[in-house]
Structure P
Amino acid sequence: MPSASVLQINLNFVVSSYTQTTMTSSPISSIEDINAALQNHNPFALLPFVGSQEVWGKEFPDVTTLNAHASDAVFQAINQIRTGQYQRTSIAITAESGTGKTHIISRIRHRLQTDGSALFIYATEFSDLNNIKHGFQRTLGDSLGKIGSQGVTQWQELASAIANQAVKSIHPHAPTLLSKDLVQKLSRNELSKNQTLVNQLIEAFRKTKPSLKNPDIIRAILWTLADSETLYAVKWLSGDELAQYKANELCLPSINGQSFDVIQQIWDLISDYYQLVICFDELESVEINRAGFTKSQVVAGLVKELFENLSRGVILTVMMPAIWINKIKQLPAGVYSKVSAYGNPIDLKYMNGDSIVELVALWLTEFYSARSLVAPHRLYPFTETQLRDLSSEEKPPVRKVLQWCQDNCKPTDGGEPPVIPKEDPVEQAFKKELTQEISNYLDDNYLLADAVLFGFQTLINKTVEGVKIEQITEKVKQLGGKDDYLNFKIFGKEDGKNVSIGVAVLQYASGRALGAGLRRLIDYKTFGLTRGCLIRSKSKDKNISSHLYKTYIEPLITQGGEFAELKEEEIRPLLAIRSVYKKREIDYGFTEEEILNFITEKGAVYQLGASNTLLKEILSDPSYQVPKHVLESNAELPSVSSYSESSELAEITELAVVGD
């Protein structure tokens, strides 16, 4: 009888022979069809830039051997934490622009999504560096709202684990409920039924975790299982205020308290079931906080605090070498050592001939497969020699290789292909940013205000709605300081008179913060205004109390101020072009002039510059018409204690029936 090794060799031979036969037996498509496909669409037409869309959505074609040493280090650390060798670590990855930093992040995220070994947090945007903890809490809420390994959001995975533990505490032999089944069940329930159910699950869970500090956090997490309430629950967990009527419905306080305490409690809960991988990216911004620290340095301080409080997981920080040397290493050792506790930063390598060939082959294979075409060889229309020559003189970054392919992807039939107009790269980048999910950022006052501010900065020395814009400033206080509520002032001339328009984005649900912002908009003397402008949504959860309405909204409008409604379709292009501008040098390689030219040329098409309806509304003549708002009633909900033990047991038993 042949040995096992001989059998394995024979099996490998059969598999190899079958694969080769299958590949060679597939008929090659006609060269005319292949060339026509290349002429109609460049396989490399997409911008060679990987951003959050590729991290969370469809993965870019990835040569897994390229810089595997970096991603493998992360996976090894996850495994070592899982097996109890240590509780946490932090890893720094350094690489020059375009060498694949975000490709690595995308690879890690998609592997975790496949194997379910950890929950993933991706942090890039911090609109207020002076309050980065709240910004991180919003990022935490947004990231856990992305689809995880079970076909539901990561929040819903966590909620399902909590619900199952609660059920099993009363019925130890109850079957484990699948996340999708729980979401389906709660999503079809009426609100009152879910209120009862959530209360019962909390009571059962608290018995298994007597040290639980804040049951409201458990309550909010469980509410993510009901599709109709997920948005509100995540909003509350992200540190944003809920309208009182919705807080009443979910039995939550309208505000959830100190952000870092909430983060810590969420992490403690997660550590009972999962590890965390937290990744910080896009640290190259030149923004500074009030203390004079750059974004990378502020993030490093945050990483230190997160590292010291993380129960189980890995913190990954990705940056350019210059940022590590000139910014992070200039901080005290107690800070930078926490950014890379795993050891020295892991440096990414440039592409060589082998990896270039594999990368291009992956892109082309995907292109041809999507069109049911079989090319003469996997690199057509390139040759292997062409591609290997790219690395003969220099080590090119991934982005440069893909850019070369975009510029040189032409049929090799000897004839000249028809000229396909090449899209303006700024327009291409803008369209890419335009597709980003922004729903979780529509309550971020600082981010929204920054987008509106940038929109006006592109209009300096131009006349819009009868106002010639001369200057924009964020220094709105009498002594020239910034304000937490009044975002910026527009100086200009209207009908030959000087105007000073104060602008405040106030998406707070209600309470002191909203009142503080509204008070500034009508304090013309203190802030040197000729009129104020409130930017705010008019959705149900943004209704204003009768007290604030009479005290501030009516005076604002009667004094010639403006209530400019915040609409997603009007703010989205402003957010997108702001993002292109911020990434112009490191990621996209654009000049400021190129971006401004695009706004001028295509503003009417994309609602940019003087064509943006929101910007025009802010500058338009006052209407003196006070907008109408509907005030919500605050219904009292029954307390947890009003539910009997028998009804609790019955409801949980019902929940535990598979397929119910």
Structure Q
Amino acid sequence: MCGIAGFLDLSRSTSDQVLRRTAGAMAETLRHRGPDDGGVWVEAEAGIALGHRRLSILDLSPTGSQPMLSQNERFAIAYNGEVYNFEELRKELEAAGQSFRGHSDTEVILEACAARGLEPAVKSLIGMFAFALWDRQTRTLTLVRDRLGIKPLYWGLFGSLFLFGSELKALCAHPGWTPEIDRDALAAFMRHNYVPAPHSIYRGINKLGPGQVLTLRDNGSVRIESYWDLQKIATNGIADRRNGNDRDAVDELEELLRDAVGRRMVADVPLGAFLSGGVDSSSVVALMQAQSPRPVKTFSIGFNEAGYDEAKHAKAVAAHLGTDHTELYVEPGDAQEIIPRLSEWYDEPFADSSQIPTFLVSEMTRRHVTVALSGDGGDEVFAGYNRYFWAESLWRRLGWLPPALRRGTAAALRLPPPGFWDHLFHAVPPRWRPGQAGDKVYKLADILTLTDCDALYRCLISMWQQPDSLVLSATEPKGVLWDEEMASKIPAFLERMQFMDMATYLPDDILTKVDRASMAVSLEVRVPLLDHRVVEFAWRLPRNMKIRNGESKWILRQILYKHVPRNLIERPKMGFGVPIDHWLRNDLRDWAEDLLDESRLRQEGFLKPEPIRRKWAEHQSGRRNWQYQLWPVLMFQLWLGHKKRQGIA
């Protein structure tokens, strides 16, 4: 795992010395991603500079160093990621007469591109990757990102200056570009907790999308194409449903997953796995242990707060599988100490609060290993999120009601204050009493006013329902979540939610969270459930192989239960979260009050203070739980303050 950065001066007016110095400074900002080595390659007459920071995982010798030049000296590459079938590809290339200097996957990718052409080479790769390839003959720069968006890549074109890098901080290190906050992107952030692709928090800087190739010609023209299209994978899979019995499907998936996990266990450095005790991570660890001659090193963290601790479940699974297990129980103060540092690791505002435990488990894991496997992606691939069931069931019950009746019911529910509903539900036995009943009744009222099921999905995944009214002078960009044609392309509501999550939430939230948290401590995290072959297989599965008798991820569970007893797994799903709502009323209150100060908000001029201060007061009173609306505001304020101190924002 590494960090890449670089630029192309299309005017070719930058000297060799300045190219090296600037690319070196850009790459140095990514030292945390690659603490073991660094390098720069330039070609002044072409105006190109490639920078690289290396976290040595395979071929620890200097022959694996980057940037790397192909043996025919036509191509130069700066690459971040891991390709898990590089040994097979190497043998194919050697059979065709290609020789190799070292044993790295980087060299295999480079020589495959030189021998076969870029697109055939990229389509043959199994793994996670983001790389820049410079063709010295045609003076063409190509950027490539893996199919599911596991590894990040940003780019921007400003006149004759083209910038790219693994993280925004690398682009900010170039003196020829001045960052400007994109208010429209900020509005999108307030809805999602992340800035959705292709946007970034800075105007003119874009994220290269999953499965995309960007080509920059010598004349400055930019073309972006897809070599792997998730929408086509989904629609083709739905149209070509798998036939056959349950046993054959389970066996085929198990074979695929064993291969995906086994490939990700290859490393020249110590390796382990995250283990929460849930279906996804337990499945990965079980298949690891089944292929390992020694106990797999597993890691989990726990919280003492009720409702947030999965460590005991992870410990039970680890004991059954016989792993070498390490756990860390985190006190509130430990978690809160890292909050001020979040803006250092997340170059743009990011507000999924599970970033906190993700960093903590990464930090602990890095003390023992350099590579860890995780179960991320299982919920999207195998339909595991509770909201899939909840939204589908709710719309089935409410969708048939006349709109006027729904609006009237919503108005009636909002007439009493939330405290009235809290008091009313005190008559319900504690076992059945919902927490913060008034808050939930008001959310139900919001849902009753919606016009269709896709609006319901957007409502469920939105922090601020009307972010344009929060961010000054902003117009929220509308992406795939508002695509009216999607209902005809993917007719089933549950599968449509799956696709939307896989296209947006997965790369822009889940994978971004894991990448930044792990790379902050120089830990490589691999995600076998997002092997593209597994994803393609899953889209061909009929619904009842994912959801059966009210049980999610049915087919994945059948594989897991061959290794782990049901009673260790079957329990209500628990998110990987922290008690932000409680902290904001107690330990974090003064910190948050400073960031949400009305005069500060007015002076900065990005956010309207009134709705923020109103929600802050209601949250402090305990009448409403506004943690999901307040946390993105706080994360933006924290990020903005950090960038101002750096002289960037």
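Work out which structure the value 14.6 belongs to, where mean count of other Cβ atoms within 10 Å over residues 214-221 was derived from one of P, Q. Label of the originating structure: Q.
Work out which structure the value -12500 belongs to, where helix-only ellipticity at 222 nm (-39500 (n - 2.57) for each DSSP H run of 4 or more, over all residues; to 500) was derived from one of P, Q. Corresponding structure: Q.
Given a computed value of 89, 74, 52 for Cα extents along the principal axes in Å, which structure among P, Q does it belong to? Derived from P, not from the others.
FYI, it's all coordinate maths here, none of it is from the lab. Being a predicted model, the structure only gives us computed values, none of them experimental. Cβ atoms are built from the backbone, for glycine too; each structure is taken alone.
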